[in-house]
Structure 1
Amino acid sequence: MVHAQLIPLPAFTDNYIWMIYKNGRAVVVDPGVADPVAAALARYELTLDAILLTHHHADHVGGVLALQQRTGAAVYGPAAEKLPACDHRLNEGDTVQLPAVDMQLQVLDVPGHTAGHIAYHGRLDTGKPVVFCGDTLFAGGCGRLFEGTPAQMVDSLGKLCALPADTLVCCAHEYTLSNLRWALQVEPDNAALRQRWESASRLRSHGSPTLPSTLSDELDTNPFLRTRQPAVVRAAARFAGTTLDTNVDVFASLREWKNNFK
């Protein structure tokens, strides 16, 4: 049996466009530019069936019109956001059927980075769980709060944390090394984090992606998912210069710290 393939297509300086393909058919997630997708379609002799969008930012949707015009692919995206094209507008609880690649994805509302951001989660045809989370959750980090609040992002990340621990985290940027370098400032004594830094550094030294991550790795090493851990709480309070009473307060301090980290 031939299983679906999951690959990240590099775009711009640090974006990934995720492609799933099987038996000559393909689906892509967040094509900010058309050329990498067109090249992959030609290389693997694929027909593009569907385009999934997580949010409206240009580096995620800039290639949609060209790809749709070239292939006729159906476009799925968040109901609450303005998109260049969208045939199927989605809210939390909706299901996306992708028979060409033998997948069914469930939609989660994950506002914070943008007001209407969504994520898609389901299983590959191997049974492996996967989530396409755009700019909500990164390897070792999370998205900046351009349109949402800390409380919204904490809630959104909580939804992702509730997925199976072995879920493949398919985020949209290769930010891993910079995120982990900051995370080591937050939790310098986290052995799993130090090991992850070394592993990610080796991958990037060879030009290889650090993604997909797994949710279990994020739970062990990503400060934004560890806002109840005593070491993270202490570090966030030191940065804030005050006592932090809730995990939302801890998250807000961490987000401000990361925003200004060089």
Structure 2
Amino acid sequence: MKKVKSYLIRIVIFLICVIEIYPLFWLLTASLKQQYEWTDKPAYALNAGFYIQNYIDAWTRGHMSTYFVNSLINTLVSLVFIVYFTVTAGFALTKMDWKWRKRIDSLFGLGIMVPVATALIPLFQIYNKMNLMDTRLALILSYIAFGLSLSFYLVQGYMRSLPLEIMEASVIDGCGIYKMMWHIVVPLMKNAIITVLVLQFFFKWNDLIFSMTFISSSKLKTIQTGLLYFQDEFGAKNWGAIFASVSMSVIPLLFIYIALNKKVIEGMTSGAVKG
């Protein structure tokens, strides 16, 4: 009976892996097909060869290079500020005792409950009055604002698990509060910071609603908005180039997750167990 149960579990795990992996496999093979293969063969058929020209067309004629760079700049700049603000705020609200600490802490909770859609019109009006519409700064500010609350609670959960004895010992050794935070607390929070970076990178890289609302010029479009209008660049549906462009948007996320998957799991669970 135990062997049958074990085989059933393995079969279920295998089917789940196939369901998860096959769409990615199909996407990569579809991006390497020539145009005639889409009309002469069924869509599920394997490609006859590796037609790299699809990626070249997507990168040059489809302007994916511009969209890719725009997304990378917006995402990386916002991540720097998100990590800096969440680490400093998490330290101040978790390990320091001051008058307005609990009230400021509750404001981060309110930030999680604000739907993105309800903030679009007010943000549009604010950016329009400040002449920030159709600028990179409008996206970066929005990314930072909506990335702080969730990141703060991830960092705060990990910060609470840090023993106070380490900080007290550093103070006895002559560390000031800033030196203690940057040279002792932050290195111990490596997994939590990596978790914030990976999660927020996924959210910002895949953003569509902000970029469609605040960006109108082609030279500032991000990779997700670029994919929406990609087929118009060729006048006809070049399926190989379209799937190549989609692959370009997915592959960076895949590599980041594979490389940092273990750190993300450790960062997500480290503050969940007390003791």
Candidates 1, 2; mean count of other Cβ atoms within 10 Å over residues 2-9 computed = 15.6; producing structure is 1
Structures 1, 2 compared on relative contact order in percent (Cα under 8 Å, 6 or more apart): the greatest is 2
Value 10.2, calculated as mean count of other Cβ atoms within 10 Å over residues 18-25 from one of 1, 2, is from structure 2
Candidates 1, 2; percent of Cα pairs over 24 Å apart computed = 63; producing structure is 2
Candidates 1, 2; distance in nm of label points 7 Å out along Cα→Cβ at positions 82 and 250 computed = 2.2; producing structure is 2
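Could you figure out which one of 1, 2 the value -10000 for helix-only ellipticity at 222 nm (-39500 (n - 2.57) for each DSSP H run of 4 or more, over all residues; to 500) was computed from?
1
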P(r) over Cα pairs in 5 Å bins from 0, in percent, for residues 114-217 alone gets 2, 12, 21, 22, 21, 14, 6, 1 when computed on, of labels 1, 2, structure 1
The value 1.00 for FRET efficiency 1/(1 + (r/R0)^6) of positions 98 and 122 (r between Cβ atoms, R0 = 35 Å, to 0.05), derived from one of 1, 2, belongs to structure 1
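Where a number appears in this text, it was derived from the coordinates with a stated rule and is not lab data. None of the values given here were measured: they were computed from a predicted structure. Cβ atoms are built from the backbone, for glycine too; each structure is taken alone.
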